[in-house]
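Below you'll find a set of structures to go through.
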Structure P
Amino acid sequence: MYLTPQHVLLAGATGLTGEHLLDRLLNEPTISRVLAPSRRPLAEHPHLENPVGDPCAFLPQLSGRVDIAYCCLGTTIKQAGSESAFRAVDMDMVVAFAKRAREMGARHLIVISAIGADPKSSVFYNRVKGEMEQALRAQDWPQLTICRPSLLLGERLEPRLAEQVAGPLSRLIPGKYRGIEACQLARAMWRLALEEQDGVRVVESDELRKLGK
């Protein structure tokens, strides 16, 4: 069964994938409202509501009904400055955003995790992503879609050296470990929003690439 969400809550609209997803949402004639809180202002649009500031401060103040929530939040340990600061974004902020979205009526959450996410992983990054997924499952969403992309490819405002080096190589790797363009991921997330499938669905990177073509 396919549904068309009309009221959308989006976190991470200034990020690589979030920018593509926001553009997609604002160009969908069926969507009447996109609520996208961010730290810096977004371009104005008649269907966009953009509270600007510290998300942690105004998250409880977000209001209005939403049908679906997208979470594109994410950083790196280098950008965050420490492991604890990384966890505050990729774990705590994601879980808090999801909780507020549920309170606002969203029945479907689509979240970006990462390939290899595992709460028991010895790799800190993968472990945090796995713990985040666990916490979201515990929120008992009617519909939870977890996207696990491989290396994200695309032009960032602040280029990441590791991605610049690994990006060309990742295009040659077969299967789910091949890099995925951020625009492809955004298209896949929109298509996943149109599917009604109760429970938890984990979508690996190779399937995301197919959905995003």
Structure Q
Amino acid sequence: MTELKVIDLKRRGLLLILSSPSGAGKSTLTRNLVREDRGIRLSISVTTRAKRPSEINGVHYHFIDSIPDFEEMRDRSDLLEWAQVHGNYYGTPRKPVEQALARGEDVMFDIDWQGTKQIVEKMRSDVVSVFILPPSMAELKARLERRAEDTPEVIARRLRNAREEIAQWGAYDYVLVNDDLDRTFGDLKAILAAERLRRERQVELGGFIDDLLAAPVE
């Protein structure tokens, strides 16, 4: 019996974006996927914020000291998305993302709907966007309280912001209700597996089909 040859066609990478209100489970899903799937890596943002003692430059963020340098990157369109938060700038450098996609690598983003909108405007065909919903507002509040990281005032503000964030669900490709973390994680992996197989991302498929049709049948 003839042994079949394994066909490994090169594909273009994709940008997997996860968004959710605080407490819905986005960060946990992101960490789990990056840890389990070696084919995807987390995007590293550039920021003008001062580095905390526990942070490593190039791992948690790319830290830059100069706001004018950041603004120059923004004005040159070197950033896929950017935002100003509490007086500090944050952004995603375009070049390393484009290089990763060309190598067939997938890049994951843990960002809000505003950053998602900016990336979609620039690279729509490469984006797979997923919005994570809580099962209820009561459960979202309970999760925030169980984290024990915020004051009651901060939790109340996060819940107010959550309503604005949830209202953006219609702009996303997929929407998952995170009522069970294991099931939601399984659904997320299924989305990634299917999107990796999209015809548009199979850059060597046309040549393979040409060879297939041209091959003689003995």
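We did not get these values from a lab; they are worked out from the coordinates using the rules stated. If you're wondering where the values come from, they're calculated on a predicted model, not measured in any experiment. Cβ atoms are built from the backbone, for glycine too; each structure is taken alone.
When helix-only ellipticity at 222 nm (-39500 (n - 2.57) for each DSSP H run of 4 or more, over all residues; to 500) is computed for each of P, Q, the one that comes out at -13000 is Q.
Taking distance in nm of label points 7 Å out along Cα→Cβ at positions 148 and 188 as the criterion, the top-ranked structure out of P, Q is Q, with the highest value. Calculated for structures P, Q, distance in nm of label points 7 Å out along Cα→Cβ at positions 84 and 132 is largest in Q. For the set P, Q, ranking by Rg/Rh (Cα atoms, Kirkwood Rh) places Q highest.
Using Rg and Dmax of the Cα atoms in Å, for residues 28-67 alone as the calculated read-out, with 12.4, 36 as its value, let me know the right label among P, Q. Of the options listed, only Q reproduces it. Each of P, Q could give relative contact order in percent (Cα under 8 Å, 6 or more apart), but the derived value 31 comes from Q. Identify the structure, out of P, Q, from whose coordinates FRET efficiency 1/(1 + (r/R0)^6) of positions 124 and 196 (r between Cβ atoms, R0 = 35 Å, to 0.05) was calculated to give 0.50. Going label by label, the one that fits is P.
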